[in-house]
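Engineer: The structures considered in this document are given below.
We did not get these values from a lab; they are worked out from the coordinates using the rules stated. Just so you know, these numbers come straight off a predicted model, no measurement behind them. Cβ atoms are built from the backbone, for glycine too; each structure is taken alone.
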Structure 1
Amino acid sequence: MAAPAIRFEDGAAYERGMGGWSRIAGGIFLDWLAPRTGLRWVDVGCGTGAFTELVMQRCAPAALHGIDPSDAQLAFARARPGVRGATFHQGDAMALPFDDNSFDAATMALVIFFVPNPAKGLAEMVRTVAPGGTIAAYAWDMDSGGFPFAPILAELRAFGFVPPLPPSVDASRKDAMHALWTKAGLTEIEVREIAPRRTFTDFDEFWTMSTGTGSVRPALAAMAAGDIERVKEKLRARLPSDADGRIGYAARANAIKGRVPI
């Protein structure tokens, strides 16, 4: 069963499923970047604004701009109380609507593998960041099963569902990221793994929070009720749980940072 293309047209559903993962991973990412306060930031592919909010709350930016192609995601982002002072734009990562040298830091949080031409998106980040500024990104390690919903997708595959992959899934690999940053002429390049961990009260909470967005929801909508129950049974057996039924496991993402040459 072929799946429709990945689309993000429900900001609330995306936030329920991915928001928690994004905030944990984003916190680890910002700890690693250790930026000084008072910088001018652009969050490329800001989505529902989960990472944008972290930047606003933790980094005291002088200016903060988020850009995303989805109206639904942007509507959710603009409604977040924690992003007051940020400015959001609808636009394309490969054609940023900003002048050269407009920012001190440009980030892509869980986005680079959705950019059809990652090198072009990176070039736009480099263009809009001033010399000495930071260019950084992190993305789920899709090749090694680091995606938070990988256990569900594995069971769906067993029922003949073929999940769509992001258009530039290879860009989530550490070596691919390093090659992109190197080719873009960035310096002081560092790469690392991020392993955010979440705990769910029980299987039902895990299921509810993990099946409402991306490629999972349309797959389940096309399945018979009996098949969905069988998927749930197999998934329940696959996931680790403690004596109280809590489910905890870690996802994995690859992160990279570099500087625009002075």
Structure 2
Amino acid sequence: MSTVSAALVIAGLDIDVVYKPIKHIHISVYPPDGRVRVAAPHRIGDEAVRLSIVQRLPWIRKQRDRLRNAPRQPERLMISGESHYVWGERYLLDVSCTGRHGVMLQGKTMWLVAPDGSEADARRRVLDRWYRQQITDALPPLLDKWQAEIGERVENVTIRHMKTRWGSCTPTSRSVRLNLELATRPPRCLKYVLVHEMVHLLERSHNNRFVSLMDQFLPNWRLIKDELNQSPLSYAVWGPSRKAEPVQADASAGLKDR
């Protein structure tokens, strides 16, 4: 796929523009500092791109401010005494036991077992696998209930780290992606995100019909959404080797952010 790159400065913002063989203009704002990137069709010139960006400046500035000011938890060093959360409950981490990989909850203690001498990254991987299994185990009854309620079937669910979204949906493949961190939030948050993404199987955009459907299926969804979006995301290390997930808008089809 051939691309042509350009750089624009609009209202004091440095904006990277990439021209591709696509149909519409897509504007993305990347964490952590709000870098702006635009993907545009080859047939559209710089002036048309400028106009689209100017029209979206309030949205771009809002997303940049949100990303820059987003609350984040302090970095987890994966050492004994740290606080970690499971389904909204706080546990104190204890890594004093060594052996095969595993996590066990006992009282208010989270025992994380890893081979002697394991580094922090290895312990994080152990915990991530355990969190993923927690969500995997919680999903079957939720899917059974909400597939029957909504009348739509999900073909595939993926659980992964997502830095700016709690979930996403691809209606064409009937696939749902869930943020791994949902295992640290109260169970109602997982339910809300799953229902939100499944409703996108009925309505792709966040229009009045989408809101009406959410009101029908989950009347208290706004309260859960506020609770979820006000809670801090985990600490993230940003660098050239880490692919940041952007907040996006389609200049012709409305917002894609959550």
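Engineer: When you work out FRET efficiency 1/(1 + (r/R0)^6) of positions 29 and 197 (r between Cβ atoms, R0 = 25 Å, to 0.05) for each of the structures 1, 2, which one comes out largest?
Structural biologist: That would be structure 1.
Engineer: Here relative contact order in percent (Cα under 8 Å, 6 or more apart) was calculated and came to 19; which of the structures 1, 2 was it taken from?
Structural biologist: Comparing all candidates, it corresponds to 2.
Engineer: Who wins on distance in nm of label points 7 Å out along Cα→Cβ at positions 85 and 149 among 1, 2, i.e. which is largest?
Structural biologist: Looking at the calculated values, the largest one is 1.
Engineer: Which structure, out of 1, 2, was Kirkwood radius over Cα pairs in Å, for residues 45-180 alone calculated from, if the result is 18.4?
Structural biologist: Derived from 2, not from the others.
Engineer: Moving on to the next point. Work out the source of 21.6 here, i.e. which of 1, 2 gives that when mean count of other Cβ atoms within 10 Å over residues 61-68 is computed.
Structural biologist: Going through each structure in turn, the value belongs to 1.
Engineer: FRET efficiency 1/(1 + (r/R0)^6) of positions 21 and 69 (r between Cβ atoms, R0 = 30 Å, to 0.05) computed as 0.90: which structure among 1, 2?
Structural biologist: Among 1, 2, the structure yielding 0.90 for FRET efficiency 1/(1 + (r/R0)^6) of positions 21 and 69 (r between Cβ atoms, R0 = 30 Å, to 0.05) is 1.
Engineer: Mean count of other Cβ atoms within 10 Å over residues 53-60 computed as 15.5: which structure among 1, 2?
Structural biologist: Structure of origin is 2.
Engineer: Comparing percent of Cα pairs over 25 Å apart across structures 1, 2, which is largest?
Structural biologist: Answer by largest value of percent of Cα pairs over 25 Å apart: 2.
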